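These are the structures, in structure tokens.
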Structure I
Amino acid sequence: MDDRLLQSDDPAFSCRTCGACCAYSREWPRFTLETEEEIGRIPPAYVGEDESGVRCVGERCAALLGEVGQSTACAIYDRRPHVCRSCEPGDEACLMARHHFGL
């Protein structure tokens, strides 16, 4: 069985108690496949100045609520960029971000 599938079912890999991918790098929450309409649904307060992605504060996505590794949520979850939607619990990007935060 795929280890990633095992990890994604593991409560330790719950996005609601992690948030590492959303605080790992200001380069990650970028617009790539979004239509103008999809980007237009994101509240302007969460769109970066250059409009190439979600606004970040340091390395952390401005839409990330809570404390990494404790309890987190996304302020724009239903409108988040495709790159955010494609990150899966236990995938390579997830594991890299979790390692960075010691999770």
Structure II
Amino acid sequence: MSWLLLILAGLLEACWAVGLKFTHGFTKPLPSVLVGSAIVASMVLLAIALRELPVATAYAIWVSIGILGAAISQPFIFGEPLKGTQVFFLLLLIASVLGLKLSSQ
């Protein structure tokens, strides 16, 4: 269950990271409230997952899910293409996350 909570926390982290652009520096009320809610929910879920998971592994995976989500949304939401080198390093990040998961308790 902790791994599922961690994945959900990471997805929310990606949502708020991408959503920051829509807040226009927290001057737009609705996007700002949504981003703030996603931040709080992401942190709460991460904290609950940390009850059973090692801090270093959980934090690295949480951040990595956020990075992957933000990077993957870039071409779809903002129309900014990913370069081949970026895709290569994102794949390395996925390999690292899988390695952390497989090597944890």
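See the values below:
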| read-out | value |
| --- | --- |
| Computed -6500 for helix-only ellipticity at 222 nm (-39500 (n - 2.57) for each DSSP H run of 4 or more, over all residues; to 500) - originating structure among I, II | I |
| If relative contact order in percent (Cα under 8 Å, 6 or more apart) is computed and equals 33, the structure in I, II | II |
| Winner on Kirkwood radius over Cα pairs in Å once structures I, II are ranked, highest first | II |
| Among I, II, structure where FRET efficiency 1/(1 + (r/R0)^6) of positions 49 and 89 (r between Cβ atoms, R0 = 25 Å, to 0.05) as derived comes to 0.25 | I |
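Read the figures in this text as sums done on the coordinates, not as results from a lab. Just so we're clear, the structure is a prediction, and the values are computed from it rather than from any experiment. Cβ atoms are built from the backbone, for glycine too; each structure is taken alone.
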